[in-house]
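Dropping the structures in below, format is structure tokens.
Values in this text are rule-based calculations from the coordinates and carry no lab data. These numbers were taken from a predicted model, which means no experiment stands behind them. Cβ atoms are built from the backbone, for glycine too; each structure is taken alone.
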Structure I
Amino acid sequence: MKIYLTAIIKAKEEHRTEVLGVLQNMVTETRKEEANELYTLHQGIEDKNHFIFYEIWKNEEGLRQHNEQPYIKAFGDLIDEKLQEKPQIYLTEII
């Protein structure tokens, strides 16, 4: 069963450029993963510190493997210091 994921990330303004660089690297690397079908990064128009990922994964195992990748762990290292709050993650299905 496919997994649809939306992640909302709010960078601290003074760290926005650094966070964006890490997020863009995640896009480049994640798109190489076999289980990934869609991985797009959006930036807020009114608030440039807000980023949103839209993701589609072939299966739960592929998403699990994704979360173990070094570029995802590198993002995890930023959360406490460089983000306004922990990312909001929504797992959904088409109805």
Structure II
Amino acid sequence: MGMNAGQVQIIEELKSRLDRLISLLESERGEKVALKQGNLDLQKKLKVQQTRISELELKYANLKIAKSLMAENEDSHDAKIRVNRIVREIDKCIALLNR
């Protein structure tokens, strides 16, 4: 016993809808992958920016210290030596943070 035209039409419509659903599913999967990658990229950029902010905060603190040292009317040479020592200590801290 064969299928009548109505049954064939229903089957074809179901196949068509299934194909569209599969296509939509594949599209959504691709978008999900792209969004995950975008999220990872943004997380990396955020980490870089946070590191940069930390470095700038340390440099700013160093400048404030240098300014206060100069304001105390200390011998310029001694102040430079102290500032250089502080800069080296800050550079060591930055290196540890970047590990």
Match the computed value 16, 51, 28, 5 of P(r) over Cα pairs in 10 Å bins from 0, in percent to one of the structures I, II, and report its label. I
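Starting from the value -10000: which structure in I, II was helix-only ellipticity at 222 nm (-39500 (n - 2.57) for each DSSP H run of 4 or more, over all residues; to 500) calculated from? Working shown, then result.
On the way: I: -10000; II: -33500.
Only one of I, II returns -10000 for helix-only ellipticity at 222 nm (-39500 (n - 2.57) for each DSSP H run of 4 or more, over all residues; to 500), namely I.
Of structures I, II, which gives 9.8 when mean count of other Cβ atoms within 10 Å over residues 3-10 is computed from the coordinates?
Numbers: I: 17.4; II: 9.8.
Here the read-out was taken from II.
For structures I, II, calculate percent of Cα pairs over 11 Å apart, for residues 27-66 alone and state which one comes out highest.
Numbers: I: 63; II: 68.
Looking at the calculated values, the largest one is II.
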